[in-house]
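Pasting the structures here.
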Structure P
Amino acid sequence: MESQLEEMKDRLDSSQRAWSAMRRELEQQKSQRVTEAETERLLTAVELQSKSFKECLARMISDGCVTVEPFEETITQRIHDVIVSLQQKSTVSISSRLSIEEF
């Protein structure tokens, strides 16, 4: 009888260890799901902020003649065009000043 009691006690201990291990594993899985959901929400928020920023920037660099679409490539191209235009105007302005000073 004592050996049976000892055997049952060992089985109980073994079952409790297995139960604890399963609970820890379930908690880890639950934690991972929460983390994945949080990551997904953060990613969505970042994408929305990026889209909003591109739309705002596109409106800012558009003018009456040119409408810039809110895409990275079109925004980059418009900024490049504006810089080139400003550089050309600056060069023309410097050239005209030099011409005036020569007289």
Structure Q
Amino acid sequence: MQNSQLPVDLLHWALALLPIVVLLVLLVVMRWKAPQAGPMGMFTAAAVAVLGFATPWETIAVASAKGIWDADLVQRLAAVHLTTTTSIIRFHGFIQRVYTVLPRNQ
């Protein structure tokens, strides 16, 4: 394995922050939607990794594939959570309607 010492200086800190700054500018200033800005942030991060930190292409490929895989998993989990939450809210509304129709013991 090669020497994995990373330089800790202002230039490398700025390079590491560059993808976040790009995303902030695209999302906040230019008002891009996240599906449009996300790939630009990903490509910026890959370019910084290759050019600024001499990251091997294999590492970029694996990290990109893992990021896409994780994003897909999060999207699926969010969809399941939203569906479950919607079902619970609808069931709660059904229970409230049944409760208002039933006679009350006084």
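Could you tell me which structure in P, Q was used to calculate mean count of other Cβ atoms within 10 Å over residues 16-23 as 15.4? Answer by label: Q. Of structures P, Q, the largest value of distance in nm of label points 7 Å out along Cα→Cβ at positions 8 and 72 belongs to P.
When FRET efficiency 1/(1 + (r/R0)^6) of positions 24 and 56 (r between Cβ atoms, R0 = 35 Å, to 0.05) is worked out for each of P, Q, structure Q gives the greatest result. Using relative contact order in percent (Cα under 8 Å, 6 or more apart), single out the structure from P, Q with the greatest value. Largest one: structure Q. Computing helix-only ellipticity at 222 nm (-39500 (n - 2.57) for each DSSP H run of 4 or more, over all residues; to 500) gives -33000 for which of P, Q? Answer by label: P. From P, Q, which structure was Kirkwood radius over Cα pairs in Å = 20.7 calculated on? Corresponding structure: P. Given a computed value of 1.6 for distance in nm of label points 7 Å out along Cα→Cβ at positions 32 and 64, which structure among P, Q does it belong to? Derived from the structure labelled Q.
FYI, it's all coordinate maths here, none of it is from the lab. Predicted model, so just to flag it, every value in this text is computed and none were measured. Cβ atoms are built from the backbone, for glycine too; each structure is taken alone.
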